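These are the structures in question, set out in turn.
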Structure P
C-alpha cells in the first residue's frame, strides 16, 4: 500500500541541493506500486513526476504542486546468449553499480558509461552518453506503465525515439510513461578499441593496450574523476549544458572566426560543437556569483557552493548563456530537467 507524504522538501532529492517542497511524495519499490501511484495522482487531479537519483533535475523554489514518485524499484538479472548477454535492471538501481557488475562479467558496450550518476530509469529518458557511447546503442526495451491506456507496455528502441540527450520520455510523450525497468543487450566481444579523444589519450599515456571492459571502466573512472566533481561531496548535476548541435549555416560564422574550434560533422549534415569550449572562450571558467561557481576543471559543470535558491541558479545560468551567445551566436541549452 502506498504511503503518501505531504510537503516533503525536494532539495535532498536533487544533487544540486536546491528546491522547494513536493505537495505529495511517495516512494515505490515494486512495479505495481508505480502504477498505483500514477493512478492515485490521476484520481486526485494532481500532476505527477517520477524521480530517481536526482542528478539530472533542478527543482524550482516553488517546488512541485503534485505527486513526486521516488522510484526505488530494484533488481538486476543477467541472461547469457550466444554472442551477447541480456541485462534487465530495475529503474531504481544505481546506474554505476549496474555498469560495474556488467564490466566485471566482461560484457561490452557499457563500460564507457561508468560513473555517470543517477539510476537506471534515467538512462533512456535522456539517452545518457559519454566517451563515444550512447545508452540507446545497447537498450533492447523499456518496461513502463502507460498512463494514457492504464496498461503496462514494452517499448522498443524505435518506440523510444532516441536522439542526442533526448527521447519521447523527455520530449513528445513527456509525462505519459513511468519506467519500471530497462533491458539491455551487451556483446561478448568489442566492436573496436575506444577512439574518443580523452579516453584514447589516457590509454596511450599509461601504455594500456588491453581494452577489456573492466580496464576501460577503470580508465573512464580515472578520466571522469580528474574532470568532474563527485555529487555526493560537491553539489552539482554534472554537465549542465548540452553540446549544441546546429546546422552548417549557423556554425559557419563561429568556425570562420575560430577555425581550430573543436567540432564534429554528423551524418545528417549538422555540426556538434562543444559547450565547454564555448564557455571557456568567454573567460568564464572559475566564474563565481550568488553562491554558485563554474567548476575550475570543467566549464560544463556548475557547482553550488552556498546558494539557497533556484532563482540564484537561474540568474547564474542565464548570464552564462548570454555571454556565450554574444561570443558565438550559439544559444546553450540546459541539460538537467526543471521540476516545478
Structure Q
C-alpha cells in the first residue's frame, strides 16, 4: 500500500530516503530475515541476512542528506532523474531505466533537481541489527590543507563565515573561521605572498574552498525574491531575478574544487599589525560590470592595482576570471571536474 509519511531516518540510501525530516511516499515491499518457507536467510558464510525492499518517491527539491551504507544497496530508477553527490567530489545522474549498485562505505547525498517526481525501487542486503545507512559527513581529503598553516602571515576575512556578504548572514558549511585549499594551490599562494612581501605588500583572502552546500545556499537565497536586505551594498543596480541568468550565482562553483581563491592586495605597515587594502574600484562580491578586471569605469590607479594583482597571480600559476577582479583559479588544479562538500570546521 502506498502511504505518505514524514520521517527522520537513519536508514535508506541516496536512492531512497533521508537522514533529515522530509515528506516522502514509501511503498514497503518487504523486510525479512526468512525465506518463503520460513527458514532463516543466510549468507554463504552462514551469517544471518535481513533483506529489505521499498519503492520510494522523491519530490522536486527533495534531498536526503549526507549518509553512507555499510550494507550492499541496489536500486532501479523507475521514473525521473536522480542526482547523487559523492564524498570524493564526483556527481552522477541516474535516469529512468538505470540500475545502480550504490557506493558502499562512501558518504553520498541524493537530490531531485528536476521538475518531476523521482521513483526508485531499492533493495538492501543487510543483517539483523545492522542499520542499512547512517548519517555521515564527507571527510576532508588529505591533500586539502589549512591555508594559515602554510602561510602563517596571510590576512583572512572569511566573508561567508560572518554576515558581511551579499546575503547578510553566515552561509551553510562555514562552521569555523578556517580556510582550506588543495596543497598545490596553497603552495602557489605562498609564493604569491613571498613575492609581494619584497614590495611591502601582501594578500588578504575573502574566500578559498567553498562547500557545495554553501553554493546550494546561494541558490536557495537567489530563488527568494523577498530577501533583498543587502541589495544596496552588493547589487544596487540589478534586480535580484537576474543574478542567476547573468551568471553572478550558479549551481556549481570552482571554489568547491579547492583551488580557487578570492583575494585583494594590501600594504603592510609595522609588519603584520597594520595594513591597508589597495583601492580596486569596487568591493569584493560587488555584482556589477564595474567589477570586471577590464572595466573602464575605474580610475587609472584602480586599474593599475587590479593589474598588479592579476600579474602576480598569473606569475605563480593562477588564471583570472573575466567578471571578477578578485577571483583566481590555479591553472593546473588537481580536481578540475570534482566538487567537494565537506564542511569548514
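A few remarks follow.
- Cα Rg over 2.2 N^0.38 Å, for residues 67-170 alone derived as 1.47 - corresponding label from P, Q: Q
- Computing mean projected area of the Cα convex hull in nm² across structures P, Q gives 20.6 for structure Q.
- Structure (P, Q) behind the derived value 129 of volume of the Cα convex hull per residue in Å³, for residues 163-282 alone: Q
- Comparing distance in nm of label points 7 Å out along Cα→Cβ at positions 179 and 275 across structures P, Q, the highest figure is found for P.
- At a computed -4500 (helix-only ellipticity at 222 nm (-39500 (n - 2.57) for each DSSP H run of 4 or more, over all residues; to 500)), which of P, Q: Q
- Computing mean count of other Cβ atoms within 10 Å over residues 35-42 across structures P, Q gives 9.8 for structure Q.
The numbers here are math on the coordinates, done by the rules we state, and not lab data. Keep in mind that what you see is a predicted model, and the values were worked out from it rather than measured. Cβ atoms are built from the backbone, for glycine too; each structure is taken alone.
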